[in-house]
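Following this line, the structures themselves.
Any read-out appearing in this document is the output of simple, stated calculations on the displayed coordinates, not a laboratory observation. Keep in mind that this is a model prediction, so the values were computed, not measured. Cβ atoms are built from the backbone, for glycine too; each structure is taken alone.
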Structure 1
Amino acid sequence: MSSNAALTLDQLPKNALGIITDVNTRDDNADVSRRLLELGFVAGETVRVIAKGFFAGGPMAVRVGGTTFALRRFEAALISVLPTVSLS
């Protein structure tokens, strides 16, 4: 995985680490984006994908800081990340 190619969090592979670069705050996503920001999904934070659901649209588990969250795929798609290290 290239360490300089920006992805959205839903594209980050399982067990991969990334640095959050942005949360999309378009008007149609404003409430969800605000909630993500309040939970700690802010630029500069490290995020790790813990698990992904079996189905393409299923939820995923991610860790920000010391907290693990379950996100729906469309929520994770709002978060831009810069991949850093794979732990697999």
Structure 2
Amino acid sequence: MQTENRILNDLGKLATGAAGVFQSLREEVETMVRQRLERAIADLDVVTRDEFEVVKEMAAKARQENEALAAENARLAERLAALESGRG
């Protein structure tokens, strides 16, 4: 009986040790995969979300300014046409 307990204890210790080794191996593989993915993404020259949001805001502001300038241009064109028709 005592021999069986000793074998079971040894097997339990072995299983616990193996589980620890597999956990460490899993963490190491995850780290390696994460590093490779980060390098691959960096090589693709992809913009970050923050950079994208900044450019998006800049484009929206430029669009608003463009619309305002187009309206001003139309107003000035009408005024010029009115002035020219008053002369002619």
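Observations
- At a computed 1.00 (FRET efficiency 1/(1 + (r/R0)^6) of positions 26 and 74 (r between Cβ atoms, R0 = 41 Å, to 0.05)), which of 1, 2: 1
- Origin of the value -4000, where helix-only ellipticity at 222 nm (-39500 (n - 2.57) for each DSSP H run of 4 or more, over all residues; to 500) was derived from one of 1, 2: 1
- When distance in nm of label points 7 Å out along Cα→Cβ at positions 34 and 66 is computed for each of 1, 2, the largest belongs to: 2
- Entry that produces 3, 16, 28, 27, 18, 6, 1, 0 once P(r) over Cα pairs in 5 Å bins from 0, in percent is calculated, selected from 1, 2: 1
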